[in-house]
Structure 1
Amino acid sequence: MLDRADIALGIVPGPVLPIRQMVLGRPVSEVVALLPRVFNLCRMAQEGAARLAFGLDLPPGWTGDLAQEIARDHALLLGLRLPARLGLAPLPVAQGDLAQVFGVAGFPDDPDGFQRFLTTGTGIAPVLAAVDRLFAPGVAVADALPPVGARPDGALRACENSVAARHAGHPVMRHLAQTRGRGPLWRLVGRALDLRAALVGDLPAPQLGAGWAAVPAARGLYTVSAQAVDGHVTAFDRRTPTDHLLAPGGILRQSLDSLPVDAHARLPLLLDILDPCSPVTVSGGPGDA
């Protein structure tokens with residue numbers, strides 16, 4: 001039995017911009033242009049979801065631009081940030097060459113092939129292998145969360161809104177969920193699969209209904225619900241993957257609750273893997289992360 005902390009680690013989110021108050025009463029065109037500037041991460045996802053929620057057309061080339069945005073974010077995490085955190089050499093993944101990421105044989109699509117891939121030293125294999133060593137099965141997992149729904153329901157609830165969730169049916173992902181849990185390695189393999197999907201143009205299409213839209217983003221599913229009268233915004237709400245990550249009882253809370261005391265030194269690595277798009281501090285460990 002793993003020794004858990006006597007007291008729960010605390011989650012301290014950074015300040016939240018009052019986006020609803022910032023946009024109410026403004027012209028729709030102004031709000032659509034404002035969001036990508038205010039929230040400079042996932043600019044294409046922000047703009048696309050807002051346009052679709054207001055019933056506007058997407059700009060030419062938006063789908064390709066979104067795929068490039070998602071691929072860049074994954075490549076930065078897998079090829080630069082995590083190797084630096086782990087003391088490994090950076091990877092030349094920014095060029096979008098899948099052979100640099102997975103080797104010439106590509107990413108394995110079966111559990112046995114994945115286990116062999118971890119030992120190859122090819123592409124991102126050393127990163128995945130290191131994370132597999134540092135987080136034992138059942139450590140830093142969030143296994144008991146329902147999938148995110150596309151339609152905003154107005155209430156923030158704990159759910160599995162992540163890139164890994166949209167690849168949960170992949171054979172390797174099912175294998176990892178069963179043998180390690182929905183923890184750091186499961187989440188990173190989801191990012192790797194999403195990088196492959198972005199580079200080959202296989203991301204899911206946006207979902208939309210009356211006054212709402214949901215689009216794939218680099219951290220999960222990004223949703224906007226909005227209304228306008230006479231071209232001016234009368235209602236607006238947004239849900240980001242980080243909102244769900246930090247929700248009470250959500251991915252971060254469950255991941256921390258399943259982190260043993262002797263693994264608290266890995267909190268910075270865990271936060272890198274969970275990758276919130278806004279500042280968050282975890283307090284109560286041996287030095288805040």
Structure 2
Amino acid sequence: MRFSNLASRVAIALTLGPLVLFLVYLGSYYFLVLVALIALVSFYEYAKLSEGKGLKMNFTTGFILISALLINAFFQNKYFTEIIIISPLFILCIELFRNKGSAIHNTGSLFLGVFYIGLSCSSLLLIRDYFPVESRGGYLIMMILISIWVSDSTAYFGGISFGKRKLMERVSPKKSWEGFWSGFLGAFLVVFGARYLFPSQFEYLDYYQLSAISLIISIIGPLGDLIESLLKRDSGIKDSSNILGGHGGFFDRFDSLIAVSPVLYLFLKIFVK
């Protein structure tokens with residue numbers, strides 16, 4: 001069926017979506033717990049994908065390093081350089097005493113998971129606390145999340161309704177350029193709609209900056225989805241897990257957010273003062 005799992009997807013979205021947005025709005029330790037949950041569960045699912053390639057990553061080492069990155073970002077990156085400097089030696093020393101499979105493959109996969117997922121989710125915490133007016137960061141994160149969700153949904157419906165030209169068949173056979181452009185439009189509508197509905201929370205962004213944010217979300221978001229599809233296809237697994245029913249796993253649900261977050265943080269640092 002073309003709309004298979006639609007009821008399950010909608011039910012989960014209507015249940016978890018408002019909860020996620022509420023925790024983003026509350027900020028502080030509530031948001032830290034939310035981001036930690038996304039990061040650690042996504043890393044666990046990524047580690048399980050690696051097992052499809054016969055790798056034996058150390059979950060505990062990954063959890064420790066990602067937690068360190070998140071806590072450090074929450075407290076404004078006071079020891080960021082130190083964590084990065086010590087991480088390779090820490091990972092290799094742990095691997096030295098494990099004797100499980102290929103040390104090179106295990107450490108390489110662990111590095112990728114820790115730094116891709118850990119640093120990306122740390123960027124979310126830095127975005128939330130980037131602005132002197134505390135609420136602005138919360139509204140920006142909520143806008144990013146909603147625009148990603150709407151972009152994903154419009155891409156899904158646009159793709160199954162009009163999709164003819166394959167976007168990247170080798171990685172994700174069902175995705176089409178028609179779906180991509182539908183998602184592109186959805187992201188722009190949400191970003192500019194948020195500026196119209198909440199002018200006091202987004203007045204610091206001019207229309208050029210809003211357009212740039214829309215482009216980042218509508219281009220980098222699908223790239224994050226394709227990256228995760230590449231990893232799943234390489235491991236021979238359809239979904240990272242089934243914890244979210246029709247939505248798959250946390251890594252499936254937040255792959256676009258993981259990819260978008262560091263790019264948006266760098267954009268804010270360089271272009272939004």
Structure 3
Amino acid sequence: MTSLFRCPVCGAPLDREERICRCPNRHSYDIAREGYTYLLPPNQKHSAAPGDDRGMAAARRDFLSKGYYAPLLNTLCCQILSLSGDFPVIWDVGCGEGYYTAGIYQALTAAGRSPRMAGTDISKSILRYAARRERGIEWAVASSYHLPAADETADVLLDCFSPLALEEFRRVLKPGGYFLYVVPGPDHLWELKQILYDRPYPNEEKETPYEGFSYRSIVPVEDVITLPCQADIHALFQMTPYYWKTPRAGAERLAARDSLTARISFRIHVFQKL
């Protein structure tokens with residue numbers, strides 16, 4: 001079977017066999033037992049183990065699997081169903097542990113569509129969880145700035161809280177294809193930030209045009225979640241950037257809580273490639 005992925009060394013198409021991907025130039029890549037392929041050459045790595053570590057990967061899996069961010073997933077599914085045809089090619093760039101990727105794939109198939117989907121992330125630890133979620137998706141460890149994808153092959157590209165690699169996104173999307181960029185809204189996790197910091201501030205909200213794309217819409221997602229135990233609170237904390245830059249006093253205040261109610265707020269910026 002011809003893979004959605006291209007060889008990261010020579011750019012040739014990859015044929016996907018049972019346990020290996022090969023290109024015509026005899027470059028080959030093992031498919032891990034979990035189902036992902038490692039397509040990150042050494043010269044694209046900025047550390048020995050880039051991306052989320054095992055602890056952060058497990059925290060994201062545990063938190064998202066309980067459905068706390070289901071409002072965002074449901075909105076993404078509705079948006080992509082409205083923007084894609086019967087046989088869409090969809091890339092989730094910086095897919096993490098695959099919660100949104102798998103949910104979108106399952107929503108499309110439930111609606112009678114026949115999607116081909118790829119999920120990429122730079123973290124091997126987190127791709128192990130993603131590949132277990134949905135076998136119908138192709139998964140690969142790869143850099144967002146060097147996507148193992150052919151030019152102009154994607155109908156929809158999703159970037160959910162991941163680095164913005166616009167040059168690659170323009171290259172991979174078909175003319176008229178859609179790019180969905182998810183960012184936190186102004187009040188996202190405001191109650192959590194009030195516990196962590198003495199002077200929290202809202203996230204900046206802005207409309208930023210990008211060369212080669214036209215704005216279609218900005219879709220808000222707002223809800224309130226209640227975390228009933230310290231384990232869920234810590235999982236949320238560990239999967240956010242705050243985990244690495246919170247003063248000890250703030251982290252201790254959060255660790256003393258046995259429940260937390262907080263707003264969740266997202267913005268889905270929808271662009272179309274010109």
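The value -25500 for helix-only ellipticity at 222 nm (-39500 (n - 2.57) for each DSSP H run of 4 or more, over all residues; to 500) was derived from one model only; which of 1, 2, 3 is it? Can you show the working numbers first?
Details: 1: -11000; 2: -25500; 3: -8500.
That value comes from structure 2.
If you rank structures 1, 2, 3 by relative contact order in percent (Cα under 8 Å, 6 or more apart), which sits at the top with the largest value?
Numbers: 1: 29; 2: 23; 3: 19.
Result for relative contact order in percent (Cα under 8 Å, 6 or more apart) over 1, 2, 3: largest is 1.
From which structure (1, 2, 3) was mean count of other Cβ atoms within 10 Å over residues 100-107 calculated, if the value obtained is 17.1?
Values: 1: 17.1; 2: 14.5; 3: 22.4.
Working through the options, I get structure 1.
Once distance in nm of label points 7 Å out along Cα→Cβ at positions 76 and 260 is calculated for all of 1, 2, 3, which comes out largest? Can you show the working numbers first?
Details: 1: 3.5; 2: 2.8; 3: 2.1.
Result for distance in nm of label points 7 Å out along Cα→Cβ at positions 76 and 260 over 1, 2, 3: largest is 1.
If distance in nm of label points 7 Å out along Cα→Cβ at positions 148 and 204 comes out at 0.9 when worked out from the coordinates, which of 1, 2, 3 was used? Provide the component values of the computation, followed by the final result.
Numbers: 1: 0.9; 2: 2.1; 3: 3.5.
Source structure for this number: 1.
Distance in nm of label points 7 Å out along Cα→Cβ at positions 140 and 212 was computed and gave 3.2; which structure, 1, 2, 3, did it come from? Before the final figure, lay out each step's value.
Details: 1: 3.2; 2: 1.1; 3: 1.8.
It must be structure 1, since only it matches.
All of the numbers you see were taken from the coordinates with simple rules; none came from a lab. Because the structure is predicted, anything quoted here is derived from the model rather than measured. Cβ atoms are built from the backbone, for glycine too; each structure is taken alone.
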